[in-house]
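Structures incoming, each one as C-alpha cells.
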Structure P
Amino acid sequence: MPKPISSKNILRTVRLSEADVQALLDQLDAHETGASKAQRRQARFTFRLRGCVVHIQQPGDAEHKAYLAPTRDLSAKGLAFLHGGYVHVGTKVFLQLMAHRGAWTDVRGSVVHVEYVGSGVYQVGVRFDTEISPADFCEEAVAQRRRVLVVDDDPTVARLCVLLLRQLHAEAELVANGQAGVEKARSKNYDLILMDMEMPELDGFAATRLLRAGGYRGMIVAVTALDRPGDRELCLEAGCDRYIAKPYSKSDLAALLELPKREPLVSSLAGDPTISELIDAFVGDLTGRIRSIEEAYHAHDAASLERLIRNLRSEGSSYGFEPISEQAVKIQSILRDKFDVDVLEGPLHELLDLCRLVRASSPPPAKPPDSGDAPSG
C-alpha cells in the first residue's frame, strides 16, 4: 500500500476555487432526491475535506499517482470525492484518511460510480474493501452513534455482544445485573437497552417494570433463551418493546440498531469552542433534570414543574437547543391555565424525548470491550 508522500508529488486536478468547490458540493447535495437516499443501505455523512490523498492506478498506467481531492460524503462502506478527470469503474484506489486524533489510516477500495458534474469535474464513488467506522473521521457521524446499554450477567455473552455492537459503530456500555441496569438507565440517556431477562436477584422482568413505573420511555429489548409458548408475551407485558432470542447474531443486532429513530439533537452553537464546555455541562445535567420533571409531574406539583420547565426553556435557548426551548414554551402555556395531567402528558413526553436526543459537543472515545465496564467472573 502506498506510503504518505511529499506534497510536491501530489496532483491537484480540480482547478476550481475553494468557494466554487463548496458551491458545487452544496449543489450536489441539494439535487439529491429522497428516493436515492432511501435506497442506501448505509448511513452517509457529510465529509468535507479540501484535500484527501487518493492514490489511483488507471488501466494501462505503470504505477499509481497521488491526487489531492475534495471529498463530499462518507459511509462505513465508501466515500465520494471530486476529481478533474474520468476514472474507470473498477479501478483500484487507496485513500489516506486522517482520524480525529491525527493518525493516518490507509483504506483500500474500488471505483463503483463516476459521474460528470460540470466545470471539468467528475464525482467519483469508491466502495471500501473493508468497513470503517465513520465516527473515527467525521464529527457528524459521532453524533449519530447509537448508545446501547447491555444488561447481562453472563460475562462471555455480554462481552461478545459489546464487541459486535462496537463493530456496528454503536457506543456500548455493559452492566452485570438488573439493579445496575436500572441505575444506569436512570442516570444516562440510551437509545436502546438490551435486557437479559434471566438474572439472579433482580431479573430483567423486574428491572423493566421498575423503569417503566418510574416513567422511563426509552426502547428496551428483551434478550433471553426462554423459548416456551407465551414467553415472548411475558416480556412484552413487563414493558419491553421487542424480543430477541439467544443466541443472537451480528445481523440481529444490526437490525435493532436500524429500527426507526429520531435524529440526535446537537447544539446550534457546537462549532464555538468558547462555549463547548458550558454546552457539555448542560447536556450532562439533563438526565437529572428529566428525573426531576417526571417526579414533579407524577406528584402533580405544578409549582415545581413550572420552575423546572422555565429554567429548561431559558438554558436550552442559551446553549443552542432551540427545539427544547420551543417545546418548553408550549408546556408553560398549558400550565398557565391549570395542571391537567391528560393535557400535559403528550407535550411533556415530547419535551423529555427531545432531551434524551441531545448530544454533547465533544463525545468521549469508545472504550475497548475488555475495559473496566465489563463484569468480572
Structure Q
Amino acid sequence: MKRKILTIAAIIFLSQQVFSQDSYLKVEAKDSLKVYPGGTKYEVKTFPQKFKAKKPKNVIVMIGDGMGVAQVFAALTANGGNLYLDNFKHVGFAKTASSDNYITDSAAGGTALSTGQKTYNGAIGVNTDTVAIKTILEMAEEKGLATGLVSTSAITHATPASYIAHQGSRGSYEDIAADFLKTDIDVFIGGGYNHFAQRKDGRDLTRDLQHNGYQVLRDMDEISKVKSGKLAGLIADEHNEVYPNRKMDLPLSTETALNILSQNKKGFFIMIEGSQIDWGGHANNTIYIVNETLDFDRAVGKALEFAAKDSETLIIVTADHETGGMAVVGGDMKSGMVKGAYTTGGHSAIMVPVFSYGPGAENFTGIMENTDIPKNIMKLLGL
C-alpha cells in the first residue's frame, strides 16, 4: 500500500513538472481581454427531432474542454442569442470530481468520460492502481465499429489521449503516441506531429502508421479531400494555434472524419474536442473563450447536419470540467458584447452541462456523474 501511494505521488509530481511547460497555463490575465466586443455572427439552423430507432448506430461525443454554462452563455450572447446547441432538447448536468480531488484535471476527467471509472488527476486511461482500463473507443473497435478522434490540441494531449492510451502520467506524450499504434483507430486529426516523428527514442511512428495503411497528412486542404481509408492528420508540431490563426479547421475536420467513418456499415464512435476553451479560461481571457466556444459550436453544427440526415446518430456534447470560474457580468445580445469575470486561473469544481440529440438522448438528463455518460453510451451501443 505504501509503495502504491509513493508511486502515484511520484507520477503526480512528474506530471506537474510537465504541466508547467504548457504555455497556455502561463498566460497573464489582462483586463482588456475580459470583454469580447462583438464580432461576426453566423446563422444557426434548426434540425428535425425525428429518428429511426430508440438506440443509435453511431455515437459522436463532443467535449468542450473547460466549458461550463457561463462559457456557453457567453458564446450564445456573442452570436446574438442563438447557438447550434439550441437544437439539443435533452439537457443535464455532470459532476466532475476525480478520485483524489474535488477539482479534476483533464486527464482524470477524460478518463472518466472514456471508461466510466473515476481515477486520479494526471491519469490517462488507467485506474487508481495505474492498471489500464478499456475505453469506450476500444470497445467500439472490438465490436467492429469505425473509430475516430479529433482535437484542436495535440492529439496526444490529455482528453483525446484518455480515449486511446494507457499511461500513468498525462505528460508521457511520446508513450501516448506509441499507444496509437496498438489500436486500429480509423481517423485522428489534431496536433502533436513531433510526438510521433521527432522522438527521444529516434523512432518515426509516422512510418509505422503508413505501414499500417494510414494516410499521414499535415495540410488541412489535403486532409479535407480524404474520403475513405485510414487517416492520421497531424497538422501542428505540438498544439494547434489559437482560433482563428490555426491551420486546423475544427468544423471541417469534424465533417471530414464523419464522412470517412460513416462508410462503416456497422456504425462508428468518435470523440471531438474543442480543447482551447479551457486555455482561454486559464488565461481569464473572454475573447479567447468566446472565439473557441463559437468555433466548437460550429463543429457541433456539422455533427448535427450529419445526424439529422442520418437519423441513427446520437450526439453528446459536454465538458470534462469548467475552467476559470467564469461569470458573465455584462453583455448585449444585439451587439454581441460579453464581459467576463473570473474566480481562478485554474479549474473549478462546478457541474458541467450535458446536451444530447438523437436516439437515446433521453438517457442523459438530470444530475449525473460524469462516469454515467460512457456507461449509458455503452448500453445503447451494446458494448
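If Cα extents along the principal axes in Å, for residues 161-312 alone comes out at 52, 39, 27 when worked out from the coordinates, which of P, Q was used? It would help to have the intermediate numbers written out before the result.
Working: P: 52, 39, 27; Q: 42, 40, 30.
The read-out was computed on structure P.
To which of P, Q does the computed value 0.05 (FRET efficiency 1/(1 + (r/R0)^6) of positions 65 and 201 (r between Cβ atoms, R0 = 35 Å, to 0.05)) belong?
Working: P: 0.05; Q: 0.75.
Structure of origin is P.
For the read-out percent of Cα pairs over 36 Å apart, a value of 37 was computed from one structure; give its label from P, Q.
Answer by label: P.
Computing distance in nm of label points 7 Å out along Cα→Cβ at positions 153 and 353 for each of P, Q, which one ends up highest?
Ranking P, Q on distance in nm of label points 7 Å out along Cα→Cβ at positions 153 and 353, first place is P.
Can you rank P, Q by relative contact order in percent (Cα under 8 Å, 6 or more apart) and just name the one with the largest value?
Answer by largest value of relative contact order in percent (Cα under 8 Å, 6 or more apart): Q.
Supply the structure label, taken from P, Q, corresponding to mean count of other Cβ atoms within 10 Å over residues 105-112 with the calculated value 30.0.
For mean count of other Cβ atoms within 10 Å over residues 105-112, the value 30.0 is produced by structure Q.
Tell me which of P, Q gives 5.6 when you compute distance in nm of label points 7 Å out along Cα→Cβ at positions 81 and 305.
P
With FRET efficiency 1/(1 + (r/R0)^6) of positions 193 and 345 (r between Cβ atoms, R0 = 35 Å, to 0.05) as the yardstick, tell me which of P, Q scores highest. Before the final figure, lay out the partial values.
Details: P: 0.95; Q: 0.75.
Evaluating FRET efficiency 1/(1 + (r/R0)^6) of positions 193 and 345 (r between Cβ atoms, R0 = 35 Å, to 0.05) on every structure, the highest lands on P.
Can you say which of P, Q returns -12000 when helix-only ellipticity at 222 nm (-39500 (n - 2.57) for each DSSP H run of 4 or more, over all residues; to 500) is computed?
On the way: P: -12000; Q: -9500.
Traced to structure P.
Every read-out reported here was derived from the displayed coordinates using simple, explicitly stated rules and does not represent laboratory data. Only a predicted model underlies this, so the values are computations on that prediction, with no experimental measurement involved. Cβ atoms are built from the backbone, for glycine too; each structure is taken alone.
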